[in-house]
Structure P
Amino acid sequence: DHYSTFDQEGEVCPEGWEYIGGGYNSVACHKAGNEGPPVYIDQDTDGNHYGDLPHAGEVCPQGWTHLGGGSYTQACQAPARWAAAYLNNNKAGVHYDDMESPGEVCPEGWQHVGGGYYTQVCAKDGGGAIGTLNKNKDLVHMDELDNEGDVCPEGWTYLGGGYENVACEGAKPGNVLLLNDDVNGVHIDDMDNPGDVCPDGFGFIGGGYYTIACADI
């Protein structure tokens, strides 16, 4: 069911997950523990769209849990702490359409687990937190920087380009939230500092797609 059909939009969160705010046409849910973050997939590694499969959850890699539907995608969760990056260009700026196999966009040591929204999904067991950013902490857009990878926070690794953003990996595991409303429904435009949208325990690390990025590391 869509979050707009619930009395409270946070009711869309899976059992055991905490509602922590709103994202871009979405709701943000968080679960403490050793599970990996939700990974949003619309095609499996064979290129089959979830709409063409007998059950949408079959788009998830073997051994992963199907949590529900996202924006034009399905949400899958790895059984342990994995990192997942959404890339359409590798670090050298080569688009996956120009590669022999779309999975080649994944950095060395990363596994191709399917297609995302105009991207390919790459995952790594035991990786650091992943931020998909288009603005740095000063809210300077990546297009205005000398190198788009400079949008990544200090100490983070630039992995490549995503959908109108870049993917950055933190030095240790953690969660990155993309929020434009806090848990009380206050929008970032109505705050003195957009970073105030970040929940307790999460630090402001930059901007995402119509959102603010917050990390708990």
Structure Q
Amino acid sequence: MDAAAHLFTTLGYAGTSTRAIADEVGIRQASLYHHFKTKDDIACALLSQTVTPTLDLIPELLRATPTLAPAAHLHALATFDGDRLLNRRWNLGTLYLQPELRTPGLAPFWTGHDRLRWHYLALSQSIIADSDVHPAAAELPFRIVESLVGMWATEPGAYRDALPVEFANASLRVLGVSEEDVRRHGQRARIFLERRASSAATRIEIPAAQR
């Protein structure tokens, strides 16, 4: 998978063959087909990694206690999603715009991608429902977060580290959320994500008796 991600993001999807992937891994092409029947299957598995973890986060956000306001929910979603897009080893998000990936073999990925977009849209619509913000603005938060793929090459450091949160802030501002409320909802989102990360770390910690 790592070899395929490397080739897809450097040579492009159309420019990468299953033979090239097999050569990169150091196996025979026939051996590759024991794991994936087609190049589309490989791409689908890779691209699904860019949406599935965020989709899996949504039920947790909906169950949060105390309940998250739509703006805090959106901020946490955007921060988590943006961080995953920005900090993957390979910039798989650049593949979204390649027309060759609009094939039936990639349908499972695109279905997940659409589910995520619709969730962003529903949250955004609920935030602007009682405001004078144009309804078309509800499409923007998802696009803002996905634009982070264009920042993937940013040098490591404090500036890069701040990008997911700042893009999440921008996702609220574009919906007419005040600066005071952006800070308030951002803090609530941060607390949720920090607690989630702490809980996950606790679950995978190996008991001393088993070390």
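Since every read-out is calculated from the coordinates, none of them should be taken as a lab result. Being a predicted model, the structure only gives us computed values, none of them experimental. Cβ atoms are built from the backbone, for glycine too; each structure is taken alone.
Structure values in brief
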item	result
Value 1.6, calculated as distance in nm of label points 7 Å out along Cα→Cβ at positions 23 and 151, assigned to which of P, Q	P
Identity of the structure behind 0 (criterion: helix-only ellipticity at 222 nm (-39500 (n - 2.57) for each DSSP H run of 4 or more, over all residues; to 500), calculated), options P, Q	P
Parent structure of the calculated result 16.6, given that mean count of other Cβ atoms within 10 Å over residues 55-62 is the read-out and P, Q the choices	P
Read-out FRET efficiency 1/(1 + (r/R0)^6) of positions 87 and 199 (r between Cβ atoms, R0 = 25 Å, to 0.05), computed value 0.40, structure in P, Q	P
Test item: relative contact order in percent (Cα under 8 Å, 6 or more apart) calculated as 18, pick one of P, Q	P
Structure with the greatest value (metric mean count of other Cβ atoms within 10 Å over residues 71-78, set P, Q)	Q
With distance in nm of label points 7 Å out along Cα→Cβ at positions 167 and 183 derived as 2.5, matching label from P, Q	Q
Per distance in nm of label points 7 Å out along Cα→Cβ at positions 31 and 191, the highest-valued of structures P, Q	Q
Comparison of P, Q - label where Kirkwood radius over Cα pairs in Å, for residues 127-174 alone is highest	Q
For semi-axes √(5λ) of the Cα gyration tensor in Å computed as 33, 22, 16, the structure of P, Q it came from	Q
